[in-house]
Every structure is written in structure tokens, then in C-alpha cells.
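What follows is a group of structures, each given as C-alpha cells.
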Structure 1
């Protein structure tokens, strides 16, 4: 807990920073912030190492030159986001409504006709901060779950700007009933669900690695029956903003139509990494999994003969989505979301939060890729 004196000092400099940039035009602020973050992110070695390792995980064979190129693009986009934060107090409704070239808002409108609310699952992609305010001004009552800043003065100061056009922020530390009430009011609940987590997590495969993911939106979907859409934004090379919203995601349909090989892999993965068992039993299952799948090479199959026999046995006990228990469904839903993220990130890696240590939390006996 910070002392009030330290909070006031930090708040003074934040306000000073905002006041300085209030005198510059938006375009001048954007250019400065892009240049500044290219410089600063090349100095910050820890963040650069995280980004380069993440790129190696996303793209198995990537040259150092290509990593630098993507990292510089990412730095400019991050600078663009920071510029938007600095200039947000000066943004009017017209700018925020029209700053995105958008697709898919009609999908949310269609869902809200069902009167069950709508869960929007998204990630740290593109200009995610501005995306929410733009959506609110298009007529949707948007509630975003966020992590309050440790400095309460700065948190209140920034929240005032973020919510001035109607978007509501709900602390991630709030009671789940706060989120459920949003859906009961037939409003939109936005959850950013792509970061590493160390509490209430479930392990999922992501880019051929193991990653800890929040159960949040999956749990709320199952408990409330609220429909889910996936959404994301992108910043183009010429710094235009784009946003995309999918149609309602039918997890039952997606799971029931998976190939048997994918279902079998998910079943093996789930029963090793997401079942609460004795350590000795876990280590035994882990070794069996490692004999079947190469955890250091994108889960490639190692023992073809055993794999083929196991697939045949698995087919004989084939089950569908409705046969799964709640925890297994949470795993499947979270996996589907991260599979969607993979497809976007592979096409536009510079738009993802590359400096985040996404794969830091690992199951017992498996080292972090950042070591």
C-alpha cells in the first residue's frame, strides 16, 4: 500500500504530463509518443526479452531481423495507444463514434433482442482502450471489467475521462454478482481475457505452449446463459483504427464438430493439467502425456502407434458438449477463445501486447519459457 504522500507526488506528475500534452495537437502527440516508445522499448531489456520470446513462440522459425521489425511496429502502436490516453480529455463524441472502421455491431444488437445481456470477450489487441468508448457511443450500454490502479488518485482521475460518455468500469475485484447484474439488465459486459493469471486459472494450450487463463467469462456464460461474442481491434500501418465483432459463438456446435484428434488432445491435456489429484498421480500422468506429445515442440505426436490405438479407444467413448461437466466446459470455452486469438495474432502480431509474459505461469514440473 502506497503512502498518501507518494500517491500525491505521482498524481502531481501525471496531471502535469496531461497538462503539457493538452497544449499539443493530437497528431503532434501521436508522432511524439510513437517515437518515444520505439526508443524506450528498445532500452527496456526485460520487456524486449519478453516480446522476442513471445514472437519465437508465435512463429517457430523467425529471424532476429523480423523480430526487431515487428517489435518496432508494436512500439509505435503502443505509442499510439498512449497518445490516445493523453488526449482523451479533448476527444468529442463525434471523434470517438467515428474513429474506428467497424464491422459486427449488428451482431450485438441481434443478441440483445434475446434480453439475456451479452458477454464480449476480447484481448489486448490494437486500440482496445478507445474501442470501448466508441462502442458505448454507438448506443450500447457497455460495462468493462478492469484492474484499478494502485494509486487511487490517478485511478479516479483516469476513470473520470474513460467514463465521461457513459461507459461503466467494474473492478476485477468486485463480487461476481456485480457482473451478473449487468447481464440481468440486458447490457453488455466486456472482459479482456488474454493475460497470464495466477488466481482462479485454468491451463489451456496456446501457440503450442501451456498457458494459464482466467475462467471469468466462461464461468459467467455458463452460469447466466448470456450469449458470447469475440471482439478485437487493430491499428493499421498508417495508424487507422479497425474493430471487429463476431457473431454469437456457439461453443456446443464448435466442440461437437471438432475432429476426434483435437478432442482427444484436449481430453489428454485437461486430465493432466486441470484435475486436482495427488502429486504422485499428476507426475505419472504428466510423463504419459510427454511420451505421447512433445511439449517442447507444439505438442507434436511422438508415439504414433500408441496414439492411433488410443484414438480408437477414445472414439468408442465419444462424448458431446452436453456430456461435459462445468469445469470441462470452462476449459473448452477458454480454449476456443484462445484459438480465435491465435488466428488474429498470427496475422497481426504487432497489435498484441507482446511485452506481457503470457506464458509465465506453468504447471508443476514444467519450466517457464522465459527462464
Structure 2
């Protein structure tokens, strides 16, 4: 029974919520940027009389707040769509590097396309020109001071937008604010779930593919983490070679099941691209996971290339039990602490005791549990 479509449908609302949230933030961002630009333009006037400073287009933005917000929001929607759905496809298809200048260029194309439509509508409706006359008049419209002013604003705003987008995805929206406020300069205790996701037979794969193609292979594997992370609200803590460490907030009880859901969603994502991997690399990636949960210390470490780091035995244990997956032939191995939470809400999964063992560098025994999909799974 292929149960992954059911699992995906269960998380479909999370995907929609993410896209709508990102769209809303994009619309707010561009409206704020445009208002600030107009304010700075007026603020830069040396005299008391501001008449004549603003062009008709700028006066429209400053005076017709509601209508201009609609116009700016339409541009925001187009920009959001290109960034979210067109840009990633171009990156994957043509192996283009993710450059900020490319993002600015694509926003500029959207801007000029939108400006052409506005200009054409302006000459047809307001000036009552024929379509041919409107077409010939577009040159004056596109290269007037208003368009050039907003093009400069767009270039700066697009760069800042890409910078914020990168920071949000690398650190997380909530943690970014805390990092910027210096919250983690003093170590803080946090309750987290840690998953160590590791590529099986990585040494063999690296030897067979060579370092350059193996790097492409790993990048393709990690690129497919995006949707499972998005659906389960996971956060990447670190990429270490062919291993990735993912975290969830352990204070939210449903995140224990989401962590396991993430693994099987990722497994199905790789399976959906089996043909691609086998044709390009002659290999099919298989990952195993170890999971632990508990309290750790979070701190902002380093002065040069500062980053948010987590310290504690929870991570050490999770890292060490990863090596037990191969020994016991399990896809997922979890600790007793994590398994106890899975037993509370184990819908769709069965948690089975594997063994007690003393891990390298530890003096006390650790109980290991395997997590598998129930044969008669019925996901709500």
C-alpha cells in the first residue's frame, strides 16, 4: 500500500499556508518600501515648498493610497510568483548559480512588463489614443523620471528582499529576530528534537562518482529536503558533508510525529526522482535517521563568521546512534526519550524496542527503538 499520498495530503494545508504567508509578507514589504522611498524623496528637499518635487506618478503613490497599494500589490504578486515558481526552475534546469544580481534582473523584467501594461492602459484609457499610437508613445512613458526613480528603488528593494529571504531560510523567522537582538549572546536553554539524516554507502558513492559529480549528487539530494521541511516545519541546523541535522521545537507535542513524518516524506520525495538519479548518476540515494530530544544550550558563537550553535548531550547521543542504523538494519533509530513521546501519538507508526547498548564515549546504557510504518496504517 502506497500511503505517502495520504501523508502528503495531510500536510497540504501547511504548504498552502506557507505560500500565502510568504505572499502576504511580500505584499507588505513592497508597499512599505515604496512608501519609504517617497518619504525619503520628499525628505531630501532642502526648501519648505515640496510642490514640484514629486512627479505625477509619485503624487499618485503618495495621494491615492488605496489605489496605489493595489498597483504595488499586483507587482508584488508577479514578483512573488517569479521568485517562487520560475526562478527555482531556471536554477535547476540550467544550473545557474543563485546570484542576487539575477534576482534583481528578474524583478526588473517583471517591473518593465508591468510598466508596459500600465503605460498602454494609460494611453488607451486616459489619453484616448489608438493602440498603434499608444504603442509608439510607450517609449516616453518607460523612460520618464518616475519609472527610472522606481527602477532604482526596485533594485535596492529587491536586493534587500533577497537578503532577508536568505536569512529567514537559514536561521528561521523567529530566531532571526532573536539573533539580531542579541538574545543568544548569553547561552539559552531550549527544548528541541534533533534528527541526524545520513547518506548510506556515502564512501562507495564518492569513490564511484568522483568528487565533482558526487558534490552534484549531494546537492540534488539536499535540494529535495525543501518540501518535507516546509510541510513539517523542520529547520536545518547544519549540513556536514553528506549528513544534515534537522531540528523541531520539542515543546510542541505533535512535532515528535512530524519529525518521523519528515523522514518518510523525504524518502518518498527521493523515490519520486528515482529515474532522475539512476539516469544521471547510476545510483539511488538511501538515507537513515537517528532522532533524540531534550534540553540543550543555544548560543551565538564566534566573532568572525558568527553562528547559532547548540550544545549538549542530546546532540552527542543522536549523532552516535546514527551509526547504529547500519548495525541493526533500521531506517530510523530513536532514543527512549523520543520514543516515549511517539507512544503518546503514534498514529500510523509502531515503535519497537531494539536493544540496550553503551555508545562510544558514554558510560551509561542507551535504549534504542526502531520506528516503522504500520502495515494497516490509517492516517487521519
Structure 3
């Protein structure tokens, strides 16, 4: 088995193993009564609903994080070094993990506090209010992430390469659209992987291009990548993604609204507003997310294919498109011909094989 296939297989095995263990832990907390015991302990420490939820989430969240940590360490550090992708020291990797935890932990606790507040206030329509709050938060964070969150982990600076700037200006003239800000992304400090993306919306919308991509790709290949990312900007793909995520948010909370009352009684909870049913809610959300994954990734692949076609049409350079895809696959250890079923369920982007075929079909020749 070649390196990309081995890398993909191990990554998938780790991901599936982590998922199965997380589900098993949530089921154990429910079936064993430990979730009720933890809630009772939190209740003993404080009569405040807010503090009770916070104490419960610190304990349960800490347990889940402790269980996930070995998987994160192996997947994010050991495996990346084994395949000579990572350039991070263990200390630097741990600093990133701590920063991510410092951001995620308060946000998670705040999110759970809001859900159980709404459950206490209105047990009939809580799921609608929760959906609206979570969607609004996601929209705000999508705006703030490029200027507030991403700089905590990476350095960014405006791209100053004159040749690239000329190419970008040409793309702008061809498309008739103003190019949003283009920033060099210091990904090379942490990995040899190459990447580019459109992030933010409104005044923070920008294209970010990794320094590893700028260093290893030709001007023509970079132009094709930029045209691909430009399509996401011009065609408002971020908002399509937001709309899909909003639908899934409503669906997930509605499912929890329908499932929680009967199951809460069967597990001995005092009601749907009892924080001890958090593992049950998490299971409902997890199962629904897994069920929706093929559809979500299918939708994502459609947007990526549209961006590929846009890049081919705007640049007219199928050869640079193909060489760029091949180079990305080589640098990032991407399996060019993944299993069709695995790709359908788990992959958010078309395979390299499909993208090369798309380019060949577009120009009506073999490339």
C-alpha cells in the first residue's frame, strides 16, 4: 500500500475509533446512572441552575476531552511526523491544543447553559429559539474568525508578490468582480501541507493562501487555485454553506425536542430541563450529524466542482489545473483514487482522479 493510502487508512481508523468510543462513553453515562450522579454532585455544590450546569459540563466535558486526547495526539502529532508532514515540536503542538481548549471550553459551556435556560423557560418552543441563537452565533463567528481566531494560531500578511498580484488583477478584470483581500498564510511553520481557502464574510471576507503553496507552485498553478477560491467568493458559496448548516441546526434541535421527553423519563431524569440528559442530547445530535454526513459532503463536492469549472473557464489553463491538483495531492499525501463508498460518505472534495477527468472533459482532450 502506498503512503497516501496508508495515511488515509490510519486517519480514518483513528476517526472511527474515536467516534465509537465517544458514543460508548455517552451511552455508559446514561445507562449506568453516572450522569445523574454527576448532576446530583453538581446540585449538592450549588443550588444555582447556572452553576449546576457549569459544574456538570466541566466534569463531563473534561472526561470526554481526556478520552479524546490520545486520539488527537496520535492523529495530529505522531502520525503527521511519521509521514513527515508536521514541522511542529511537541511543545508547539501542545500550545495549540491548549489555545483551542481555552477557546472551545467556555464557548461549549455557554452553549449548553443557553440550551438548558431555554428548556427551563419554554419547553415547547425551546428548539426554535436555540436554533436561532446558534445560527446567529455561527454567522457572527464566520465574520470574526479571520481577524479574531485564526491569528491566534497562524500569522497572516498581505500577498506582496508582484507576479501574483498581476495575475489576480487579470482575474478581477475577466470576472468583473472586485477581489477581496488576499493574504499569505504561514502554514509552513507547522506543516509542509499546502492549502488555500476563502474565509469570513462582509468586511472580513478574504482569500488566504499558504506560504507552502506560494513556494512550491508555479505562477500558472497558483492562478488556477486563486480562480477556484475566487469562485467561492463570487458565487457566495459561503452563504450556501451557511444556509445548509442552518437547516441542519433546526433539524437537529427539532429531533432533540421530539426525542428528549420520552427518553428522559425512561432514564429517570427529572425532566427535559435536567442537565443529566446532556449525554442523550449529545447522542441525538451525533447520530443526526452522522446520518446527514453523506448529504452534506455531496453538497460540498457540488460547490467544489462548480469552483473547479469556474477556474478552468476563467483561466483556460487545464494543464496548470491538472498539475496543480497532482502537486497538491503529492504534498498533502492525498489518495488520488479513494474507495467510492468512503469518498461518498466522508469526502468534502472530489477525488483528484475526478478533478483531472473534469478538466479533460472540459477541454475535450486528454490532459
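If Kirkwood radius over Cα pairs in Å, for residues 150-293 alone is calculated from each of 1, 2, 3, which structure is the one that comes out at 18.8? It was calculated from structure 1. When relative contact order in percent (Cα under 8 Å, 6 or more apart) is computed for each of 1, 2, 3, which one produces 22? For relative contact order in percent (Cα under 8 Å, 6 or more apart), the value 22 is produced by structure 1. Ranked by volume of the Cα convex hull per residue in Å³, for residues 190-237 alone, structures 1, 2, 3 are topped by 1, which has the highest value.
Quick note: the coordinates plus some simple rules give every number you see, no bench work behind them. Remember, it's a predicted structure, so these values are computed and weren't measured experimentally.
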